[in-house]
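Pasting the structures in now, so scroll down.
What follows is calculated from the coordinates using simple rules that are stated; it is not laboratory data. Since the structure is predicted, the reported quantities are computational estimates derived from the model, not experimental observations. Cβ atoms are built from the backbone, for glycine too; each structure is taken alone.
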Structure I
Amino acid sequence: MIPAVTTTNPAPANAGSRSWLFAAALSLAVSLAIVAPFFWLGSASGHDFEFHVSSWLDVSGQWKEGIAFPRWAEWANHGFGEPRFIFYPPLSWLLAPAIKFFVPWDFVPVVFIVLVQTFAGLAAFAFSRRLLPDRAAIFAAVCYAANPNALLIVYMRSDFAELLASAFFPLLFLTALHLAGLFENSGQHKVSPGRMTVAFAVIFAVVWLSNAPAGVMATYSSVLPFAWAAFAEKSCKPLARGAAGIAFGFGLAGFYLVPAAYEQRWVNIGQVLSSGLLPSQNFLYTTINDPEHNLFNWIASTAAVALIVITGVAALRAHRSAVPGAASGEQAKVWCVLLLIAAAATFTMLRPSAFLWEFLPKLRFVQFPWRWMSILALPFAYFLGAVVARSRLLVLWITFIIAVLLGAGTFFVRNTWWDADDVATLQAGVTQGNGFDGTDEYDPVGDDHYNLPPKVPQARILPLADASATSPQAQVSVNRWTAEERVVNVQSPEPVKLALRLLNYPAWRIELNGAGITPEPPADSNQMILDLPAGRSQVRVHLIRTSDRLWGLMVTLASVLIGLTMWFRS
């Protein structure tokens, strides 16, 4: 037996602070290197770039109207709107407009990426240093901040929300391992079970509030540490603690989850699984009758295979080079759990896992199996840090990984679409009143947003059905028009039909001269059309707080009170 290496001279008191500062500086440097091409090529305009930036612009405009937490995307569907912010998690579309207070819009995506990936590196450092020497943990932080999946998201997908959620995965699994009892709870790491439950629940809720597919993956993958601990201890207590933490996390995110779940019946949410977006069409190296889809799937699949192979080799190497005598310690437990997580993530990306995508609740809404690279990235980074900590081939390993990351980054930079005017074009669309495209899955039931007229007045009188009759001579004036309230006055000598540039949605309350009314039955576009009597009419349409939103808020407030009680009583 070779004993573990010990030292007789204690580390300086400020050694930990220096390590954190160095990890932060190196993570920042890596993040700046990732966005360096943006400064001479423009914005990497990936698949979701327009969706996210248009959301940011809409939120920024609503803040100017005094709406702190938007629910209705005013400029979607070219001004007809959609309930985008009820269904899409809020953290990313709140963070980016806040960045706008400090930098121009053209630089908001760059700053967003730098902040998120710097935090991701620090989160990976926090996880890794629990078991590894600081230098090895710093290397793991660099590998996590620049892992191939992150580079794929930054350059080719532009899914800023998923990038944000991925930054919290190291903290999610760090708290999960603590709560499951797989980390020793003593000394400087001693935390009461109550506080650890709160910490895990908060991180779990943050992931869900960042990105829904990431939330689904976090839910299923965070079960694994508790299941492993229950199996190892032959006890159900770890599973009970895990179930409590997950339930508590859902409660904290209730203000978003409850309305999003309840109001799905009011939109065409099934469009999220239309052709090209089905899991069965996006397993690794799957091809369909769409060349562009096949090309991107090949790129994503290759990145996934690289992650899988490197993670597997690094895991084996880390196991072989582990300190003898530590087989029953924390490192062995974490090695097993991370290997289990990596194996599960790998399996869900392959076609034999199709039955899981069919039967596990909500898993199909992840859409793309290769998204599980976000989970695989943590074992990838940790195992590489563990190898570097003890490998005799230190320089060779570091050189190899740097070459892989640089090669992946170079490939993505050369094969994505760069556009220096994307942000400016979206800004102009809002400024000029043209808005931007809507989203299929957030389209209210009864509407086909492709049938909406491209540019119409905010309010107009529709012509009579009888073409031979005289058109109504009505006066229309818009008194107020904001994202959540519209007030229109109409003066007409005869009954008329008023068409608003607005989609009908159950959360809208419509008042005619102070009394509630209902619009016409929806046509193929579901535009809001109102029958008005002769004389003077004042129409007020405003977004109300529906009962599901109230219940969701109550769930969150109750969870916060319970969490504060648990924290301060522990």
Structure II
Amino acid sequence: MKNRIALGISTALFVVLFSCKNDPSSNSRGIKDSSVIDSTEFARHLQTLASDEYLGRKPFTEGETKTVAYLESELKKLGLEPGNKGSYFQEVPLVEITPTPDSTMQIKSKTGSFNLKLRDDYVLYTQREQADIQIKDAELVFCGYGVVAPEIGWNDYAGLDMKNKIAVVLVNDPDFGGGDTTLFKGETMTYFGRWTYKYEEAARQGALGVLIIHETRAAGYPWLVPQGSLAPRLSLQTTNNGADYTAIQGWMTLTAAAQLFKAANLKGDDLFAKAKQKGFKPIPMGLTASTNLKNTFKKSTSKNVVAMLRGTERPDETIIYSTHWDHLGVGAPIEGDSIYNGAVDNASGTAAQLAIAKAFTQLQEKPKRSIVFLFVTAEEQGLLGSEYYAKNPIFPVNKTVANINMDALNPNGRMKDLTIVGFGQSDLEDYAKAEAEKQGRYVQPEQEPEKGFYFRSDHFNFAKIGIPALYASGEYDHLEKGKEYGTAQADDYTNNRYHQPSDEYTPGAWDLGGAVQDAALFYHIGLKLSGETTFPDWKDGSEFKGIRKK
């Protein structure tokens, strides 16, 4: 999940560009421009997928049925082959768990008790297929950042049996906001800082549950986002019905955490400072929690959509474009609107991939390597569609050249910058830099590395199995209005539209020039890779380089 692209309203009308049948790598201006992308088609796809008719494109709903049918139809029109043994679909087995938590959580101390309120103070859910989960006087333990990293001698659970205990942990990782930056990556979030890791590690430690303390800057999004997790949630199906997960997972506000620390006679600021230091040991809080969680389940399959343009010389070598087609569906109404359309997130990326696919089909000389177009499900539920693909790859991993991922493209016009998430990871950045320069742009690292965007979109699951992955877009430096404007629009989207019903597409109000610009850049990177015989690699120092070698 990402929250970095602006949705501000621009009055500028975008220039309608038409797709070419040839690769315009050499044109009258000597640059690769955006004319390879049919922006009229781009806008058509965007308007369709972000419309109320598609009901927010949530898996297991009518919105999914319409979305995958639309994608299949459009891919067939382009003459692309089915990507999965004669089918345009990869079935993804999921379970939908609808939680109904108690309205309060009772906290007891030696001197008394008080209640935390659901939604206002905390949210709670589970990945276990268990109808009734009862938490009775479970001990609360402050476990710092919930990190176990033996390679650097770090263990926030050291010396403590977590059975029947709930871990209270901080979001992000120990380097955030200070600390010893030689151990992690300074202000750049590592996977240890990601909420998914904290749930995974608590489960490995045998904890009954885990509550993450939310703080907007450290999390990278406001409390409204965790509040949205009370809706029905999807997980990949498991053979033991989710028994390996903790019984409860959730978040609490910083204010609620302060109540806990006060009741435990602990100073929060001191604890947070200690948690940043190597050698921190978990601290039993002398508090217990009691609450109940009822759940209903629905097992079914969602769909990844996949098509391909077969290579003429090395068809077994593939370049995979990816984007997630899903969003949040119909949810709690905000200002009378209950459809979470997901226009930026991620009808924009889906439209871009369809436009790129069209550009490839119009080449007079077809690519030597195969080009795969993958539209994955359930990204908003935890990158589930791409996780399933990574565990069940259709195309051999060792013959997959690269992944180019598109998620939440800029709707505010052309940009000078190309901002690369996870800058310094792979050779794909060099390809991106070369293409950006041809567009008169410059490359820069992500501007908010502490928010962990590298772990928040589908490219991450390709990286985890060693495939070099690129995730980038123009974001901060507007071609005409500059950096201040671009940053303001990014902040406006984060604060007011990200994962809200207001993420809607209004024809004529958006300036699609920047999204088309990015789509053209991604097209040219894939085209360049498709004609080569070498494979891009991870850069020295990347944690994924060793995986690729294997």
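Some notes on this structure:
- Of the structures I, II, the one that 23.4, 80 was derived from, the read-out being Rg and Dmax of the Cα atoms in Å: II
- Between structures I, II, the calculation of relative contact order in percent (Cα under 8 Å, 6 or more apart) yields its largest number for II.
- For helix-only ellipticity at 222 nm (-39500 (n - 2.57) for each DSSP H run of 4 or more, over all residues; to 500) computed as -17500, the structure of I, II it came from: I
- Computing FRET efficiency 1/(1 + (r/R0)^6) of positions 141 and 381 (r between Cβ atoms, R0 = 30 Å, to 0.05) across structures I, II gives 0.60 for structure II.
- Mean count of other Cβ atoms within 10 Å over residues 333-340 - highest-scoring structure of I, II: I
- Structure from which 3.3 was derived, distance in nm of label points 7 Å out along Cα→Cβ at positions 61 and 309, options I, II: II
- Parent structure of the calculated result 3.7, given that distance in nm of label points 7 Å out along Cα→Cβ at positions 149 and 421 is the read-out and I, II the choices: I
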